[in-house]
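What follows is a set of structures to go through.
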Structure I
Amino acid sequence: MSFVAIAGTSGYVGQATVQAFAKAFPKVTVKAGVRDPSAEKAQSLKAGDNIQLTKIDMNDAENMKAEFKNADAVYIITPGHIDRTKITIGAIDAAKAAGAKYIVVVSFPTAHSDSCFGKQIGPVEDHLKASGVAYAILRLPMFIDNFWGLAAGIKGDNKIYAPVKPEAAYCPIAVEDIGLASATILANPEKHQNKIYTLTSAKNISHAEIAKVFSDALGRQIDYVQVPYEAAQKAFMDIGLPEWQAAGVMELYKYVDAGDKMVTTPTSDFKDITGNDPKGFKEWLEPVKGAF
């Protein structure tokens with residue numbers, strides 16, 4: 001294999017994928033695409049000798065075509081932008097025009113549903129399938145790592161605040177596992193032709209159970225507090241999420257509350273791809289519990 005190009009490397013999924021390539025696939029050359037390779041934040045992506053930092057602007061078709069030219073695989077990490085349908089489809093077209101042999105795109109379990117995220121990503125999946133290029137679609141649920149955003153409440157109040165019912169269970173995935181699965185697929189495209197994967201934890205877990213995991217790990221009582229959806233959405237907006245995205249997250253939580261199979265059905269996809277079991281909440285928390 002000559003090289004893999006990644007568009008949208010600066011976010012959590014991109015960073016984890018680059019780290020996985022550096023550790024598990026050091027012989028694969030990776031173009032880690034960011035908007036500004038000279039930025040201080042981008043420097044942390046130089047995780048290994050096989051990682052090349054480069055400018056890939058998902059709003060610039062000519063730039064993408066140049067960087068994707070003859071790539072063995074292109075990874076398009078769907079951006080957190082209100083126009084992400086258009087942006088991601090543009091990236092798919094650029095990869096095809098550049099002669100990329102394989103394209104992987106980040107999607108959501110709610111693709112094609114009547115929800116904000118579902119309406120955004122459904123057309124992207126359809127466009128990729130119709131592109132004529134071999135592909136994989138990675139549907140990603142909510143992340144275990146999202147609990148970093150709840151750290152202040154856990155540290156300051158010994159409480160986890162969220163809008164879902166305490167007993168409503170779902171199957172989040174650790175970002176590190178997403179990175180490993182992504183790198184494994186991109187490094188071995190011949191094994192993952194025209195596949196749709198949904199990466200999840202091995203079993204469902206509720207927020208009441210998550211509070212107990214935190215209590216056991218931290219050695220103090222952590223309680224779960226259900227808050228109104230309106231308050232939760234405002235809290236997400238207060239930490240920087242735009243209104244449309246915060247509303248979209250609330251829709252995901254409502255699917256959890258309703259027990260919808262889209263977000264409450266664990267799969268074996270991560271293990272099938274990597275040969276490893278996905279991290280559970282306990283395994284994720286143990287090495288970082290000091291931060292809580």
Structure II
Amino acid sequence: MKKPAHLNLDFNLDSLGIWDSLVAFPEQCRQVIREITTQAIPNQCYLAENIVISGMGGSALGGRIVAYLERQTLKIPVIISTEFHLPNFVNEKSLVVVTSYSGNTAETLSSLSEARARNAGIFVLTSGGQLAKEATRYSLPAYVFNPVHNPSAQPRMGLGYDIVAIIALLSRCQLIHPAHDLGKLPGFLQDRQNDYDSLPELAKLLKGRIPVIVASEHLKGSAFAFRNQLNENSKTFASFFDLPELNHHLLEGFSKPVTNPDNLYFLFVRSSKYHPELNRRYPVTAQV
């Protein structure tokens with residue numbers, strides 16, 4: 001996509017090509033939809049009693065987004081593991097999704113070793129590296145993608161690969177509702193790219209402030225990812241809290257230090273699909 005001159009952005013600051021990867025997100029999704037249906041899946045994964053998605057940094061964001069987006073359709077618990085060790089409950093009745101964009105993440109490789117030792121069902125998601133070699137060596141079901149639509153080569157900007165692959169896997173394992181409409185996603189995202197026009201104004205509001213992102217329910221994973229993107233792409237400190245939980249602690253701590261109103265900028269992520277009580281609380285909380 002041609003860089004839009006009307007946004008009046010200094011693209012010379014984008015030495016990594018983050019913008020190019022951002023606008024290629026629909027193509028990432030389209031690529032996965034085209035390729036994922038031919039990939040093998042773990043035997044009897046539909047009998048799994050729990051799901052663990054093991055990944056670090058940008059490679060864990062897609063799984064976290066899916067876990068919250070599908071919270072009302074998931075038939076079994078899902079845990080995001082960002083450690084060297086898997087949770088103690090992982091066993092032969094677990095489905096472990098091991099995801100590392102580079103394929104060389106130490107924590108993820110450690111988790112793969114533990115998952116194999118516990119005879120868990122395993123699905124590998126990577127662009128190559130040691131993880132792809134391990135998948136081949138042990139004949140593990142895997143989706144090894146060529147990230148042609150992530151020109152920045154930054155794992156955090158290749159979320160389309162993780163998000164769509166995990167949704168497709170869970171759908172094929174009958175652990176969420178069948179993803180019949182997944183093929184419509186790239187077109188929907190493409191049609192929303194005019195929304196980027198509001199980004200420069202938002203960036204101006206955030207400049208010199210600490211962004212505090214507030215979200216709920218199915219959008220908590222997306223808000224978490226937004227925070228991480230601000231950390232890594234914008235090199236700025238940012239935080240994330242979920243409503244209604246923050247009503248029970250954060251408001252009590254907002255008064256100090258007294259510089260908070262000048263230093264913090266709250267971003268409230270709203271949705272008509274939230275619980276009605278939440279939608280009543282958002283404007284009240286924002287006013288406070």
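So here's what we get for this one:
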| quantity | calculated |
| --- | --- |
| Relative contact order in percent (Cα under 8 Å, 6 or more apart) derived as 18 - corresponding label from I, II | I |
| At a computed 2.3 (distance in nm of label points 7 Å out along Cα→Cβ at positions 63 and 223), which of I, II | II |
| Which of I, II leads on distance in nm of label points 7 Å out along Cα→Cβ at positions 79 and 271, largest value | I |
| Parent structure of the calculated result 2.2, given that distance in nm of label points 7 Å out along Cα→Cβ at positions 159 and 239 is the read-out and I, II the choices | II |
| Label whose coordinates, when mean projected area of the Cα convex hull in nm² is calculated, return 16.1 (choices I, II) | II |
| Test item: FRET efficiency 1/(1 + (r/R0)^6) of positions 111 and 215 (r between Cβ atoms, R0 = 35 Å, to 0.05) calculated as 0.50, pick one of I, II | I |
| Highest-scoring label, criterion being mean count of other Cβ atoms within 10 Å over residues 31-38, among I, II | I |
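Any read-out appearing in this document is the output of simple, stated calculations on the displayed coordinates, not a laboratory observation. Here the structure is a predicted model, which is why all the values come from computation and not from measurement. Cβ atoms are built from the backbone, for glycine too; each structure is taken alone.
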